[in-house]
Each structure stands twice: as C-alpha cells, then as structure tokens.
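Chemist: Some structures are shown below for you to check.
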Structure 1
Amino acid sequence: MKFKAIAQWALNYSIVDLCSALPVSTSAYYRWRRKPVKVISERELLLYREAKRLFNQTRSGLGYVKLCRALNKSGFTIKWTMPIHNWNLTLSQLAIFFEGRLDSALDL
C-alpha cells in the first residue's frame with residue numbers, strides 16, 4: 001500500500017523524501033517496482049475474499065483446518081494435505097469407525 005502511494009506521488013515529490021516520510025527503504029521501493037505483477041484468476045480472487053471474510057467473521061480465530069472446512073461448505077474445493085506419519089495407527093482408527101468395510105477395500 002505504501003509503495004503504491006509512493007508511485008502515485010513520485011510525480012510531484014522525490015522518491016527519497018517519500019520513502020523517508022513513509023518509513024520505507026528506497027531499495028525496498030525499487031525492488032517492488034521491478035517485481036512482476038501477479039495475475040490471478042477470478043476464482044482465486046473469490047477464494048481469497050471468502051477466506052478473508054470468514055477469518056474476520058470469527059475475529060481471527062479460525063485455524064487452517066477449520067478455514068478449509070468453512071471454505072468447502074462455501075462451495076470451494078480445498079484439500080487438507082497433512083502427512084500421515086503412523087499408518088498403523090491411522091488404519092486401526094479407521095477400522096474402528098468403518099468396522100467391516102475396510103477389510104474388503106484393503107484386502108485384509
């Protein structure tokens with residue numbers, strides 16, 4: 001935000017003065033100017049806006065997992081990719097929840 005303001009006011013004021021007035025280093029400003037603009041899709045923008053709305057709605061109390069669940073309920077497809085470290089424990093817990101159904105699926 002500060003960089004955009006500096007770019008707009010650069011026609012009337014020196015960049016060095018603007019950077020010192022808006023505590024920004026001149027090297028950071030010039031690095032920002034050289035950085036290519038990232039073009040995002042409309043869907044990515046909608047996802048960002050919905051995530052921000054949900055996060056603010058819960059007063060910043062929404063963690064990654066709950067945010068993914070809330071976005072899935074809103075119609076976005078978000079995958080929670082947490083690595084499974086102990087497959088034996090995971091399979092035994094799944095066997096409790098899905099008793100009799102895992103045997104045929106896993107050839108047990």
Structure 2
Amino acid sequence: MIHEENIEQHLKVLLKRNPGLSKIAISKEEIIGCVLASYNGFRGYIFRLVVHKDHRRQGVGKKLINACEEDLKKFSMPKLTLNCRKELVPWYKEQGFNVKDAVYLSKEL
C-alpha cells in the first residue's frame with residue numbers, strides 16, 4: 001500500500017526504473033488520464049489506469065493502454081498483466097485482457 005505522505009517518492013522510483021512506459025493524456029492543457037506501467041524483464045504490468053470522469057467512454061483509457069502495449073513490444077514482452085476491481089473486468093476484456101484463475105494476495109510491510 002502506498003501512503004499519501006510518500007507517494008511522490010514511489011512515483012519517482014517507478015518512473016526512473018521504467019522510463020517512457022507510463023503515459024499521460026492531455027486535453028486543453030489539462031491532464032485527463034494516466035497509466036502507470038512497468039516491466040520486470042519477463043512481463044509488463046499496469047499498476048494503475050485512471051481517466052477523469054468527464055472524459056470516460058471517449059477512448060482515452062484504450063489509447064493509454066495501447067500506448068503501453070506498443071512500448072512493451074519494443075522490449076519483446078510476451079505478456080501484460082494487471083489487477084482491477086471486479087466491476088472493471090468487462091472493460092478490460094474489451095481491451096483484449098483475459099481473466100486468469102489466480103488469486104491476488106497482499107501483505108503490508
């Protein structure tokens with residue numbers, strides 16, 4: 001879990017370790033969406049995809065995902081994974097993701 005007081009530090013580390021993979025969407029000089037992505041040498045991972053509520057259902061999220069996919073292909077990544085809330089599964093399926101028979105586990109350190 002990333003706590004508010006050190007989120008900037010965590011984002012700096014993510015961006016430094018994975019240059020160019022995270023993206024932002026801009027409209028009229030305002031950020032309307034972003035995707036935070038990484039790769040570990042075996043697969044790509046999307047940590048978070050967010051689109052401002054006023055810009056949803058306009059293809060912004062899809063464009064952000066596609067941009068990540070294109071960059072990960074440059075590293076010959078065979079797979080892109082993510083975790084999401086259950087209500088978002090249909091949208092991610094529309095983007096070509098498949099539900100795997102796995103359990104998401106978490107432990108606070």
Structure 3
Amino acid sequence: MTKQVNSSVFHWKYWTDANIKPEISDMWTYHVERINDVFLMDLLRPGLKDANTLVQLNLCRMQLGVITLSDIVSLSGDKILSNIHKGKNMRKFKLSWPKQSVPVSWWTQWSN
C-alpha cells in the first residue's frame with residue numbers, strides 16, 4: 001500500500017525546512033460578520049496534532065465554501081446545520097472556491 005502525500009503538507013514542510021516565507025502582495029482579508037465569530041481553521045487547529053487530518057478537514061471546509069463558524073451554524077448559533085454534517089452547503093457565497101472531490105472517509109471525519 002502506498003502512502004498518499006498531500007501536496008499542501010509537502011510544500012509547507014519544504015518551505016519550513018528551507019526557511020522560506022512567502023510574501024503575498026495585494027492580500028485579501030476576510031472580516032467576520034457576527035460578533036464573537038471565529039475562523040473554522042483557527043477553531044480546529046489547536047485540537048488536532050495530525051497535520052494530515054487538519055489538511056483533510058480544510059479541504060472539506062473549502063469544498064463546502066465556508067470560512068467561519070457562523071457559516072455552518074443556525075442563525076441562533078446553537079447547532080450545526082444538518083446539511084453541513086452531510087457535506088452540503090445550501091448558502092451561496094460571492095467567493096469562488098476550487099472544484100475538488102473529497103473522499104467519503106474525510107466527510108465522516110468532518111461530521112464528527
């Protein structure tokens with residue numbers, strides 16, 4: 001069985017080892033729309049020690065086209081929308097997201 005290496009993890013490790021720090025000019029900044037809203041990856045990162053799991057969850061997040069916690073919860077903020085658990089986003093956003101397929105096992109991890 002061959003191990004699949006995610007290119008994002010490979011590039012991040014290469015850049016870190018080579019002490020490369022990319023500079024991004026004309027960077028776009030997203031501003032949260034609700035008080036106390038948080039970016040999903042900032043919420044997920046501290047609880048995960050495995051970089052591959054973090055990459056997988058990030059790809060699920062991008063497939064859904066969501067950025068913040070408020071993008072995936074009810075208006076009252078007390079529960080995650082059921083369609084989000086199923087890997088479907090019913091809300092439409094102005095941003096263009098990359099088209100990609102995400103393995104079913106990753107969606108299982110996302111919904112947990």
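Chemist: Given a computed value of 14.4, 41 for Rg and Dmax of the Cα atoms in Å, which structure among 1, 2, 3 does it belong to?
Modeler: Values: 1: 24.2, 75; 2: 14.4, 41; 3: 15.5, 47.
Computed on structure 2.
Chemist: Computing relative contact order in percent (Cα under 8 Å, 6 or more apart) for each of 1, 2, 3, which one ends up highest? Could the numbers behind the result be given before it?
Modeler: Values: 1: 12; 2: 20; 3: 24.
Once relative contact order in percent (Cα under 8 Å, 6 or more apart) is worked out for each structure, 3 has the highest.
Chemist: Still on this structure, please answer the following. Quick check on the output: 13.2 is mean count of other Cβ atoms within 10 Å over residues 45-52, derived from one of 1, 2, 3. Which one produced it?
Modeler: Details: 1: 13.2; 2: 18.2; 3: 10.4.
That value comes from structure 1.
We did not get these values from a lab; they are worked out from the coordinates using the rules stated. All of these numbers come straight from a predicted model, not from anything done at the bench. Cβ atoms are built from the backbone, for glycine too; each structure is taken alone.
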